[in-house]
Structure I
Amino acid sequence: MIILPTFNDFFSSNYSSFEVKIYICKKEADLFINFPNINGKSEDNEKYLKNSLGFIDNEINWIENNKNKIEDVLLKNSIIELAENIVSSAYLLECVDEECYMLDDGFKIYLPISDNDFLDSLYIESVSIDFNENFSTSIELILLCKPDYFRGQYMVIVIDKDKNIEFKGLEED
C-alpha cells in the first residue's frame, strides 16, 4: 500500500526543490522533486508542484507496480554475483560447514546468495523525480539491502521518461 503525499506534506529543501517522506514497497523512503530553475522564483516552484501532484502520484504508483521489472534489471546485471564478491571480502567464519561471512552490521551471510534472499533484502532509500525544461521526467532510485551486501555502497537505478530502466552501478557517499 502506498501513502501518497499531499501538497502540504512537501517542504523546501537544500538538496532539491521539494522533499517529503513516502511509504513505498512496504518501507518509508525520501521523495525528492526537482524542477528546472527557470526564473528562480520559489512561488513558481510551488505552482509547478501543485500542478504536478497527480503526475508525481502516477510515477510513485508506477514504481510500486513495476517493482518486479526493476528487480529483473538488477538480476540481469549480475547484481547477486557482485554482492557475493563484496560479501566474500568480509570476515570468513570458520566454525560452519557452509561458506559463511560476518558483515560489519553483524549479519551472517551464507554463499551462494539466493535470488529470493537478495530480492527480499532490497528496499528503496530514496526516489528523485527530476523535471526538465519540457516538464518530462526522469527518476532515480537509490536502493539498499538489509543485510548490507554491498558494505556501505548503494545501487542506483535510472528510469527515463519512456520507462526504460537502467542499473547505473554502485556508489557510496
Structure II
Amino acid sequence: MHLTLERALFVVAPQDSGKSTVLRSMFLDRRLGMNGAPPTTAQYRKLAETYWLSNERRLYLRLTSPHEYGESLDEFINKTRLKTGAGRWNFAGPLQPGAFKAMPDVVDTVQGFISALNPERTRVALLSPNRHGKTLADYSPGRDPTDELLELGNVEVVVLDGRRRGVNGLMLADFFDFT
C-alpha cells in the first residue's frame, strides 16, 4: 500500500503570529479529541502528531513551521513522508510567508510540496490580520501571495482574521470532513 495524501492545509503568517494557535483551534472539532476544547499552550507540547479522522483516514498535524526548525524543503517533504507512510493521509501545518533559513517562501514551498506529495486538494489559510493586527500588506510588501498561490493551480486560498483565539478552528477542521 502506498501513501495517498488526500488533503494538505497550510496556515501562513510570519513567526510569532498565531499560526499554531489557529491550528490548535481545530480541536474544537470533537473528532480530534479534547472534547471540543483547544489544548492550552502547556498541553500542546504533549499533543500527538497523528489523529484518526475515520477508520481509513489519518491526519498528520504539525504545529511548528519547517522555517523555525531550520529545515530545507527536501527535509520538510522527507519528514512528512516518514511521519505518514502508507495509507490515506491528510496534513495540516504552519508555514511562514517569506524565505527563512533553509526554507523557500510560501509559494515555492507549497509548489514543492504539491510536486513531491501530490495531494488531491491543497488549501492555504493566510492570517490577515494576524494576532498582532498585521496584514498581508505588512508582511508581504510588494507581493500578492494570494494571487501567486492561486496561479499554482489546484490550490485554494482563504484569508482568516487571526486576531482572536479559537474562532476559526471548525472552519479549518471542516476541510478534513469527508462525510
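Computed from the coordinates by the stated procedures, all read-outs in this text should not be read as laboratory data. Since the model is a prediction, treat every value here as computed from it, not as a measurement. Cβ atoms are built from the backbone, for glycine too; each structure is taken alone.
Upon calculation of relative contact order in percent (Cα under 8 Å, 6 or more apart) from the atomic coordinates, which of the structures I, II produces 33? Attributed to the structure labelled II.
Hey, helix-only ellipticity at 222 nm (-39500 (n - 2.57) for each DSSP H run of 4 or more, over all residues; to 500) derived from one of I, II reads -9000; which structure?
Working: I: -9000; II: -7000.
Computing helix-only ellipticity at 222 nm (-39500 (n - 2.57) for each DSSP H run of 4 or more, over all residues; to 500) on every structure in I, II gives -9000 only for I.
Between structures I, II, the greatest calculated value of distance in nm of label points 7 Å out along Cα→Cβ at positions 66 and 106 is seen in I. To which of I, II does the computed value 20.0, 64 (Rg and Dmax of the Cα atoms in Å, for residues 18-97 alone) belong? Derived from the structure labelled I.
Work out which structure the value 1.19 belongs to, where Cα Rg over 2.2 N^0.38 Å was derived from one of I, II. The read-out comes from structure I.
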